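Down below are the structures I want you to see.
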Structure I
């Protein structure tokens with residue numbers, strides 16, 4: 001019995017020694033709790049599970065721009081726009097603006113890109129996109145844009161020119177905030193004196209060039225509209241009035257007889273061709289878009305004359321629109337759009353870029369010519385209307401330039417609309 005007792009005592013002593021020798025090893029497997037220092041906050045024991053709050057992701061605003069507004073361009077307009085975007089980021093800490101240049105060569109190209117992106121990867125759609133008025137109309141009708149009505153009251157601001165406000169609306173719903181305008185204007189060489197009417201133009205020497213063969217027929221339609229001609233009937237369908245169209249074509253024939261409108265205009269189909277003819281001196285008067293006007297070399301500028309006493313010119317422009325799929329970014333995108341069309345910025349940018357002003361307060365008091373051009377501006381017809389009336393006006397102009405009688409041409413063309 002004594003042997004058994006001694007064996008048990010010895011085993012107990014060995015076990016105690018073994019436990020003592022494991023302590024350093026066990027301690028190495030356990031992260032020690034740091035001793036609290038004076039003024040420090042106690043650290044929870046390892047037994048407690050603490051989940052750190054998730055850091056919110058940095059909001060990213062995706063912005064798509066067409067090539068003509070590329071921020072990388074080395075010019076004043078690009079610098080101003082780049083600085084404005086940076087200022088918005090500075091005023092909204094944590095917000096990152098991601099700008100992409102979308103170069104869509106074909107007509108409706110940017111709308112096709114939007115449509116494909118919407119179908120394949122809606123999470124990378126732009127929160128804010130700059131679109132031409134034509135593309136804005138197409139994209140809105142395809143359901144690719146969000147109306148700004150209900151998100152912004154900026155379009156109701158009285159500090160817009162009428163044409164600009166109308167550009168922002170599609171079927172009475174606001175879809176875009178106007179950024180830059182464009183309109184048809186008359187340019188002429190300074191030695192001709194002052195030209196403010198067609199009578200002045202017809203009594204001056206030299207020829208006038210414009211793209212008479214343009215399939216949109218905008219110059220002819222502008223002159224037609226200036227005489228009170230309707231382009232929509234009571235049902236809202238495209239139309240041309242025989243009497244007014246005859247008057248316009250008679251005016252063109254008079255220009256041909258006075259060698260103001262040369263028959264060769266029937267072969268001028270683009271503004272680029274018209275600009276080349278004007279700038280090489282083959283014509284000393286021309287009808288161009290104001291965005292292409294170069295004060296240093298293109299001479300004087302005037303609003304496009306109308307057949308009545310008032311001037312009339314079709315205008316278009318570029319607008320900021322909402323296309324993103326992230327509703328959390330929508331209001332922030334609206335704030336950015338409003339920031340980019342604010343009068344204090346858009347006035348400086350417009351003067352640097354040479355676009356048509358969109359806000360009255362941005363036109364300098366001494367710039368009466370620009371004020372007259374803007375006041376004569378009217379939104380160009382919709383894409384669907386131009387698709388019908390443009391080619392018909394082109395046909396009418398070229399036929400008269402080639403010697404046909406205005407009355408016969410007008411009757412024939414009007415019949416084709418019905």
Structure II
């Protein structure tokens with residue numbers, strides 16, 4: 001049987017299960033990471049000194065923080081490459097505005113209570129890098145940045161769509177094809193290093209702002225370009241898997257030693273000029289290069305193993321992939337209260353970490369199950385599809401009459417409204433308990 005050129009293009013661009021699985025896993029890690037980090041104060045209260053177990057946990061969290069968000073922006077870039085296959089730039093912008101913009105507005109003005117100070121909230125929303133304590137969108141900065149990246153890069157994406165075999169893609173393919181995968185490893189890491197050297201000295205980087213803004217922009221762009229090379233990227237991962245498995249852990253140790261022993265404060269986070277240190281020095285260059293190579297190697301390392309182990313379908317993958325945005329949007333509202341309660345009760349860090357992680361994971365899935373059945377709220381939690389998707393979910397798929405579906409819809413939306421009120425109550429209560 002012959003395969004025409006259109007069918008061959010579809011095979012080359014077929015969506016990969018490993019990318020979807022990795023997206024699910026990384027967002028689950030993000031939820032756990034936030035709980036572990038925001039409850040760290042309890043760890044130091046439990047222990048007068050830092051033992052091996054505690055040091056191992058801190059090392060794990062520090063290393064994970066270097067690559068988990070970078071990998072998510074790469075995946076977002078890859079998803080954009082898949083999404084642009086059959087879309088015009090106008091349709092892409094419209095879908096991004098709906099999928100990212102509406103949840104961002106809903107989160108900013110409702111979930112983070114910005115509606116009670118709409119003028120100030122709107123001013124902060126349009127402020128460039130407002131600072132972590134002034135962000136009106138809270139943890140949704142990921143969506144905020146992703147929306148900006150998507151809009152800014154749309155002309156570029158449109159150009160690549162119209163010139164899939166043009167000079168730019170040919171150049172990227174040449175770099176990717178450099179012997180033994182050296183080009184794929186070295187060139188992006190060097191670009192990331194120069195970004196750090198130029199922007200990092202002046203301001204502390206936090207939650208995607210200041211020097212981290214162009215950094216995550218680059219990861220998003222790299223994800224798009226790697227997928228756009230069609231049949232080069234995934235075979236190259238096969239060649240790099242074993243070398244990266246050996247080198248990446250070594251880089252983690254070197255990075256952590258440099259971070260812990262550097263005389264430059266916040267050498268990995270930035271902003272040391274404000275503390276009276278010179279913008280540039282050999283030590284700073286070395287730390288920045290190690291940091292960039294460490295992060296990039298980790299990203300390619302996890303992509304290489306996921307391509308080998310996770311590129312397979314599952315009945316759970318579609319469900320979990322759909323749950324990513326809603327669970328991400330609500331998870332912070334469920335995180336703070338158990339931390340505050342466990343601290344008040346004197347429950348140890350590790351016991352609280354286990355109990356709290358289970359509570360938050362179960363809680364976000366319950367919220368997802370509520371929202372996916374609420375026709376009025378689906379769009380505000382990043383869920384695709386309207387009534388067609390809704391009617392495939394129990395109990396709608398067991399209901400035949402319009403009247404009964406209407407009643408179910410009313411009940412589902414009422415429950416979702418109650419859920420939102422409950423999330424706000426959790427947030428407010430956490431603030432009150434933490435002050436006791």
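I have 1.35 for Rg/Rh (Cα atoms, Kirkwood Rh), calculated from one of the structures I, II. Which structure is it? Kindly include the intermediate steps, with their values, before the conclusion.
Details: I: 1.35; II: 0.97.
That value comes from structure I.
For which of I, II does helix-only ellipticity at 222 nm (-39500 (n - 2.57) for each DSSP H run of 4 or more, over all residues; to 500), calculated from the coordinates, equal -13000?
It traces back to I.
Ranked on mean count of other Cβ atoms within 10 Å over residues 189-196, which label among I, II comes first with the largest value? Could the numbers behind the result be given before it?
Working: I: 14.1; II: 18.0.
Structure II comes out on top.
Values in this text are rule-based calculations from the coordinates and carry no lab data. On a predicted model such as this, the values are computed, not experimentally measured, just so you know. Cβ atoms are built from the backbone, for glycine too; each structure is taken alone.
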